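Participant: Down below are the structures I want you to see.
FYI, it's all coordinate maths here, none of it is from the lab. Since the structure is predicted, the reported quantities are computational estimates derived from the model, not experimental observations. Cβ atoms are built from the backbone, for glycine too; each structure is taken alone.
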Structure I
Amino acid sequence: MRYFERLDFWKAKGPIYLFINGEGAASEVFLQTGILYELAKETKGAMYLSEHRYYGKSKPFDKLTTENLTYLSSRQALADIAKLLEDIKMSPEYNESKVVVVGGSYAGNLAAWLRLLYPELVDAAIASSAPVLAMKDFYEYLENVADDFEQHGTPGCYNRITEVFNRYEKLFKTDEGISQLKEEEEICDSTDMSKSENMQLFFLDKTSAFMYEAQYGDPKSIKNFCEDFVETSHVKSSKDDDLDLWSKSNHCYNYEFDEMVEAMRDIDWATSWTYQTCTEFGYFQTGSSNSQPFTKNIHADLFYSLCTKSYGKEFDEKRVDEGIARSNDMYGGLKPNVTNVVFVNGDLDPYHRLGVLEDVSYNAPAKIIPLSSHCRDLFSDRKKDPEELKEARKYIKYLIKKWIGAGEYKKP
């Protein structure tokens, strides 16, 4: 297990801050800026950052076969982090140090769950944009994307999205329409777009640009996105960003689902994270809701197929259901039995629909930040940040300092 250490601000008896990395390679950037960095500076704390097993350089096997992935789970990852904290605390200079863990997104789950399962090791936690409720058919995700574009997009943007996606749907209903679509969208001649999985992959791809903007954008960027979209009616493909899963080759786009699954095998983080969604969390972002403009052409079955084709036929819907039930039972879903944890969400972020939005208790409050997106509270203030976001960061730091009795704090 790889971890990083930074002791620039640490003084005797100062707290230990651990930033938990999630589904990707660890980076030291969160030991150089952001809310953890500021807390450490203001309370004379030590800073650490942990890398999740099976990601980055913390891989126990060279090849991520299904058999080798057996030891990949959130529960195992929590045990790894607990062991790291135990080892750190063995140093005599840390005998009296309080421990604060910080994480965002899936790692936000881990921060809350560390406090849940290891309260003797962890004194407080920040769970930012943490989707603590495992869910199979996460149709609310696109509902939230739709709300963001309806509320913050330009006039007519939402209706234009509806028109464009309805047209896609209509073209898929005839052979002539499919031929026209393939020509317009530069889809490879060899790609059979009459296959349901390939068609769904097309809709997922076209929807992804809107998903990304809602999850990571702000009202201004959503408005700018809409201005470009309404003017051109071009739905930016994820392939325009040179993503590995959908690379542009031979001057055409390839929506062969089976080939995409094969390509994923060469991308370690994608193989690992997809395994966790198939075995623990779901989080499958479908179009099954009527309250969104992207049509209903992304089905949960697409993700079950991804699971079985990636890891084996036993990784079916039943296996997904069992994993989700186990996760929610183990960790408590939206009502984890914790104290000294602050659950923070931005209301633009579609993932907030799976987060703790009401106080669990007086000492486990929920903070919803208007006009904020995924994990924005973990960053340092910027001039363009809304005041609500800046005030939320002050509130989070106040809570942590109060809970561990360190630094100067007063309620903002």
Structure II
Amino acid sequence: MTEGKWRVMPEMMAGALPVLEKLNSQGFEAVFVGGCVRDTIMGLHIHDVDIATAALPEQVMEIFPDSIPTGLQHGTITVRFQNELYEVTTFRTESEYEQHRRPAGVRFIASLEGDLLRRDLTINAMALMADGKLYDPFKGLLDIERRLIRCVGDADARFQEDALRMLRAVRFAAKFSYSFAYRTWRALRSHHHLLRHIAMERVMAELDQMIEGPRPAAAMKLLGASGLLQHTAKPLPALTDIQKNMRWDKLAELKPSLRWAALLAYSGATVGQTETTMESLRFPGRLKASVMAVIRLQLQMKHALAARSYSEENQLRREWTICVLEYGAEAAADWLEILILEESYPDFAMTFKQWLEEMPATVLKQLKIDGHALAQGVKRQPGSWMGSAMKRLLLAVAMQQLPNEPHRLLEQAKLWIAEDMTNDDE
């Protein structure tokens, strides 16, 4: 057991210190636990505070009458103190896990070490006392110093209890740039098939944190080496064989909202495989739509680039403009941004960016004429012809072949309609 006096307590912990002290004064052991302790030791900013205590839930509520019974079945009470809310959970041990994902029940105990024993990793199984003393029965501090991911106790047992812990272990290893202890990695590789018992929403939550974290490329590399994503409850074909020739180290340079689009666009998967992957992970509708817009735009532009010479600038500009109008300026800008993943930044990228910025309009509502005014101006009844005419006007404006001015748009529409009528007569 590693013990020592911790030097500086973060402001958020210091604010919660009176809660610990009040529980202590009533004869109950109370400590800070979990991620807030880990991040404090690592010198990282903490986002919340978790408190564990020997006091039973009803005893916590007696000491803090204004508290909220948010998770009584798990022993968790939300304590109100000086306009802040703190989660206080009774020391507990968990009974046998059901289907490798949740304990059948919990039993409240008085032992802090017993409570820490149920946790997944040593770096998450430390406690900080009110006086700043670190309680570390499983050598989490040593593993932080060694930059090591290691399970508490028997790694096989920890992963068999809750298979999601394998993804959590990968996430922490990537986030902190840690290595795996040999037995922990061996256990993870031995039990990766158990991930099929985990709900896809929980899998998505972990993957989301990895992709949006500081080292998404490291996370994907570890996921590939572990084979975990080949054993999920639903298939993830776009994530099981990521292209090797991409500059994945650049993924972290993209804003988080673009990383999924970048990852899936350059996964080497087909459109169908990508759609299957997003459906399996329960992608939110808006995210799914934005990712697919980028992927379809990319496929169309790569086909255009492969089929045409760079010297055919006007035709290439037309192809690009058509893509922008079909998939949206946002998808186009996103695709240009994720091109940093290419082995060498494409020469055409800056040209496409300039063309995009020069477009006077990219959606119909930006035209200085609407369908109603168009129908009145050409003296025709509204009909299907209006949509075609408006799209044709938008393309001409976006290509800068026609000024975005009401009278010019109307005159051009009249010319096209007259031409079409002449062609029909012929």
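Participant: With FRET efficiency 1/(1 + (r/R0)^6) of positions 65 and 201 (r between Cβ atoms, R0 = 35 Å, to 0.05) derived from the coordinates and found to be 0.45, which of I, II does the value describe?
Facilitator: II
Participant: Work out which structure the value 21 belongs to, where relative contact order in percent (Cα under 8 Å, 6 or more apart) was derived from one of I, II.
Facilitator: Only one of I, II returns 21 for relative contact order in percent (Cα under 8 Å, 6 or more apart), namely I.
Participant: May I pose another question? Identify which of structures I, II gives the largest calculated value of mean count of other Cβ atoms within 10 Å over residues 129-136.
Facilitator: For this comparison of mean count of other Cβ atoms within 10 Å over residues 129-136, the top structure is I.
Participant: Related question: The value 2.4 for distance in nm of label points 7 Å out along Cα→Cβ at positions 113 and 169 was derived from one model only; which of I, II is it? Numbers along the way, then the final one.
Facilitator: Working: I: 3.6; II: 2.4.
Derived from the structure labelled II.
Participant: State the single structure among I, II that was used to calculate Rg and Dmax of the Cα atoms in Å, giving 29.4, 99.
Facilitator: Working: I: 22.2, 74; II: 29.4, 99.
Attributed to the structure labelled II.
Participant: From which structure (I, II) was helix-only ellipticity at 222 nm (-39500 (n - 2.57) for each DSSP H run of 4 or more, over all residues; to 500) calculated, if the value obtained is -15500?
Facilitator: Answer by label: II.
Participant: Cα extents along the principal axes in Å, for residues 185-296 alone computed as 38, 27, 22: which structure among I, II?
Facilitator: Traced to structure II.
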